[in-house]
1. Supply the structure label, taken from P, Q, corresponding to semi-axes √(5λ) of the Cα gyration tensor in Å with the calculated value 30, 18, 13.
2. One of P, Q was used to compute relative contact order in percent (Cα under 8 Å, 6 or more apart), and the answer was 18. Which one was it?
3. If mean count of other Cβ atoms within 10 Å over residues 58-65 is calculated from each of P, Q, which structure is the one that comes out at 19.5?
4. Of structures P, Q, which gives -12000 when helix-only ellipticity at 222 nm (-39500 (n - 2.57) for each DSSP H run of 4 or more, over all residues; to 500) is computed from the coordinates?
Structure P
């Protein structure tokens, strides 16, 4: 039985490691529609970070990523996409937060949590690393200061 569970777990891990982003369209903070699957097929590595305006660890992580984002873009061509899971009535707080922090990356709104559910996100912050082929190669939730430096290892090759 243990062997069967191990094999089943290995198959699930393998299946998830080659998963592609779902074909879901979100709006950015200016109202422009962005299809996540199409975005992941740009030929560039991508970091997707789920956050909410009230989440302190999310703010620390996104500010730390913003500090190195320009360097990552120049060196690796990476794109960062922050996905707000704030409720519809709280979404008016997102754009002032983005502007106030000077975030230079794309910020999308997932008010109905469709993308969050499709990605099976339970807790935030939750980060996915997508390689240049559009394959999810890493994910984790929570944030520890300095952890963003480990993200670059997943897409720099």
Structure Q
């Protein structure tokens, strides 16, 4: 899936940036006839429904012409929301000191799910501190399937 996401990012990012937004990341969930292509966008002024609709129209046009995906899919364009997804090293670095949850591709320490305080982030990995026992775990980006900020409510 990483190759598909990279191919889609290379196609879609120039469109999103050209409209004045940042493409935070892409999720492609292949589920047979019900696949979903989800784009997360942001801007320094925040994101409203009209922004999502504008990006959706432009990206749909490019996707129709280029046809990078086989079969049918639903296109969703979204703001990052309170549980902001983290895709790139820069995203993690901006969230240092925040609680995050991570799902791994392959188990580490007999688990695929981690939750903790983000205490370190560099170009290759992150370190989470378990707030209950203080133990720290290093997770490499190549093994991270999905990561989100845990919103403070």
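1. Considering all the candidates, the number was obtained from Q.
2. Q
3. Derived from the structure labelled P.
4. Details: P: -12000; Q: -8500.
Computed on structure P.
Bear in mind that the values in this text are calculations on the coordinates, not laboratory data. Because the structure is a prediction, the values reported are computed rather than measured. Cβ atoms are built from the backbone, for glycine too; each structure is taken alone.
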